[in-house]
Structure P
Amino acid sequence: MANSRTVCVVTGTRAEYSLLSGLMKEIEENDGLVLQVVATGAHLSPEFGLTFREIENDGFSIDKKIEVLMSSDSEVGVGKSMGTTMLGFSEALSELKPDILVVLGDRYEIFSVVATAAVLRIPVAHLHGGEVTIGAVDESFRHSITKMSHLHFTSTDEYRRRVIQLGESPDRVFNTGAIGVDNINSKSLLTREKFEDSIGFSLGNRNLLVTFHPVTLESNTAKEQFNILLSVLDELEDTHIVFTKANADADGRVINAAIDEYVLNNSKKCRSFDSLGMLRYLSAMQFMDAVVGNSSSGLIEVPSFRIGTINIGDRQKGRIKASSVIDCAPEIKDMRKAFDELYSKEFQVKLKKVKNPYGNGGVAKKVVKIIREYPLGNILKKTFHDIDF
């Protein structure tokens, strides 16, 4: 295709792909762009659901599948996975030769991909930079990815200012809103009956969606914190629970083993899934009282449904939050208090007026327009943008 740009999108997790899929479709349908897709990380792991199949089922061709996960989810195992990622992507990117690489977020495998792209002199477009998550090692990865990237698409104006504060030129930093909101607006979500059929489980009078991940800047807290959450969930009456399992961070397997045991012993009131997939995950939110745990989706997408979020611990500490988010410590008394607040009349009334601080959608179209039109000729020549204090 004459004068076209080749755009390589890298995805390593189910959650990340669910955010990127709409953008991938926009790239594929743009006459001036050619889409390349690379699947890596948890997508290729049987333990995490072989979620690369979701990408293929959506009609995308995967140009490269790069296995990087070690058999261990310890800190050493994650470190080794980072090295393996750089080895695999050095060959893959040198073969694919994209004009620009598109990545999202802050995970360790994406850090390694972008570091490889920097050495290969491939420009990078980064989504969701400038955010703060004090309780996760992803915090430092995210800001490092920003410094190795060339075009920046932030989810709020405050995050845009923070990327500029990191020394990025303002004319390369665009506040487009959170891309996850696009999916809510563009997808035909399942009815309650179809959703229940799809998961083989009937919802109750009260329903919760639980997504809990390790807090990677804390040592060996995953099992204790999650068991506290399970003990509080066990106290709730007439409540059905849908669990989505943890990602491939250190100690993720500890949480997943605890979910398996709890569901086995409480099969009448709960189900668990390695991955619900984007459509079922978003559809589920329509019928939930709250999303419980420490996933970024509880802060970014959930407020658009005007339901509650119980945000546990420090993993998302520092992110901008809607008034529908209830923060609580990973302690029994604090969690009990959070559920009491969730079901209080005052909070339920407040939910009806919630506004999502991450925008109203239309992000993919904005990003594609900029990627298509922004001059790439001298984009690798970066200077540090100083702020006049």
Structure Q
Amino acid sequence: MRVCHVITGLGDGGAEVVLYRLCTHPQPQVQHVVIALGPEDKYAPMLRAAGVETHCLGWSRRGVPVGAALSLVRLLAAQRPDVVQTWMYHANLVGGLAARLARSPRVIWGLHHTHLTPATSRTRTRVVNRLCAWLSSTVPSGIVACADTVRTIHEQDGYSRHKFVVVTNGCNTWDFRPDDEAGLAVRRALAIDAHALVVGFVGRWHADKDHANLLAAFARVVRHYPEARLLLVGKACRPDNAALAAQIEQSGVGGAVLPLGPRTDVAAVMNALDLHVLPSSSEAFPNVVAEAMACGTPCVVTDVGDAAVIAGPVGWVVPPRDPARLAAAMDDALARRSDAAAWRTRQDAVRQRIVSEFSLERMVQRYHAAWGQA
């Protein structure tokens, strides 16, 4: 089977990392080709290094010239794929129409977002979403949603109900696994004591991630655990981010917060944490929760997207935008850590939940099934 993937861009993001994992997982029966509408970015050289044919068309966000759109049609026609899998709204619209013009036999859209609000989403993206809803009964052969909540929300938006299949994201449980030495190395590099309480959040700086919620909650936690430290990892989570710096100062716990920016050793960071916290106000399928749990790190999550589904009975789930409830859950989790045997049992259960329910192998199998059934 030859599968062409059309994605808006290949920079940092949840859908992008899932595409990378899907295409680089050993699959002798499938040949993957990736076409990014945008310019060269993070995952393009990584995909090529893994042997995946990758094209970056270099389109800007200002619009799609007719000539550029025709070049995509010609490229898809030349590839002659069995399936065209598109990723996210703009690629669903442009890539889906181009695939039909190229006479591709099967077109599968991919949805990886939940609510689009004026406060956090561009007007153009919301317009494209409405166009996709209108075209969903004719353009795609099927629609893959990365979470049950994603499917529900888009059905409410008017997407064709009978086209959907849910394929939850998968975590590479070999790369993300318990590794005490890697975690201790991160602590040593940050001058954090091996026995200190360390909480963290891996997520880019964005309104949907609601760092303010986490900082307000952590300020309450520090009252009971004054030695605790909070690690912030992700794009723009750096000391030179003026907006983040202002939130940290307002929280009153600046000395306990370490904004580390993006890192390539996320698995090691997860192993350095006693607790990973997802404070978001909006998510679809938050990969970082699965990644933390695969490392045996328990999680507190807000009830957004499929976060509660991932955390399951071995995590803590609280409403979004509620620092008091978030702090209470963090307090409860850190208190339970004092029982070393029970905490180790929880860590094992946290890891096993991802291995059994959200592994990369399971995700790959479900994509194959979706491509074969469409």
Structure R
Amino acid sequence: MPSGAAVIRYDGKRGTVWRIEYADGAGRQVMETLGPEREGWTERKAQAELRERLVRVEKRGWRRPAPLTFARYAETWLDEAAKRRGWKPGTLAVYRPTLERLKAHFGPQPLAVVRPRHVAAYIAEASATLQPATVNRDVSLLADVFKTAKREELVDSNPADGTERPTIPRRRWRILEPVEVARVAKAFRDEQARCVFLTLVLTGIRRSELQRLRWRDVDLVLGVLRVRESKTEEGERAIALPPALSEALWQQRRRSDFQGEDERVFCNPRTGGPYLGKTFKAALDAALAVAGVRDALRPFHDLRHASLTNGAAAGESPIALMARAGHADMRTTKRYLHLAGTVFRDEAERLEKRLLGPVRESRHATR
């Protein structure tokens, strides 16, 4: 073993603690505390840890990570990741509050000493006040931070890997049936809200995409709606406008005092400012009551789900559905196919014909 490398046993008031000492790749003498015996550290385990450090020093000139605090590194990580990954302002707006929660908990701790038990403690604390889905997103971002830190050799492992996360209750979506959609559409008293409703159920665009729509994005001659600003590249897409929606959008433009190409399609009718979610929710709730739909709906989420699920039930192909939804992964689209009970009967019969040849009469024909 190299000179200056040693396993050190320290017996203190709180019990025995094991440490190792060695020279790193820069020749700097390092004293590293591994942990107490009550957490499973023994002389044999410390010897193995020392050998592992010495191998890294010899092969890679390893240097002990700088004692960065989590808070300092996390802020740097966010700025660099935003530039490297080309995050949009909306993505940063979501990540910053999450990172602030993580910094409030882990901030003063040196980055290299955060362990799985610390992550578990955060999950337990956060679960007392936050929804399971929010806690899961927090841990995912924490894992992303440490993934980068590990790649940069600032930490030895990712403490968020393999952490047991809160179970997210399975959500039961309230999918409007076609007859309900027709009744609700007729029940609106506010014409702009009616047009918003039709746009959501006939295109399936997201709330943020609807609120960012400008008149330059709506081609009423060709019947195309273009989503130019979305949270992903796949979200930037063109969607065909059915005739009824084209007419509704044409009437919306005629009514609006804000008809310029750069003006919002849906806006505050007095100022031209953003169309607020609470404004639409109030109008939707009133229309639901008139239409006799007693279930509460989440205005944007549930109407998007209604659009995509009914599209699948109407025979929209998986690829077309995926493109219209702006999904990056077919696994997400499959959720709507499952909800719609899609069985792809035509595809099954085409496969039968290819493999077994034409049949005289379809077994599904009415006798």
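What follows is calculated from the coordinates using simple rules that are stated; it is not laboratory data. It should be emphasised that the depicted structure is a prediction, and the values quoted were computed from it without experimental measurement. Cβ atoms are built from the backbone, for glycine too; each structure is taken alone.
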Check the numbers for mean count of other Cβ atoms within 10 Å over residues 289-296 across P, Q, R and tell me which is largest. Q
Origin of the derived value 37, 28, 17 (Cα extents along the principal axes in Å, for residues 9-80 alone; candidates P, Q, R): Q
Where does the value 1.13 come from, among P, Q, R, when Rg/Rh (Cα atoms, Kirkwood Rh) is the thing being computed? R
Taking 1.24 as the value of Rg/Rh (Cα atoms, Kirkwood Rh), for residues 153-192 alone derived from one of the structures shown (P, Q, R), identify that structure. P
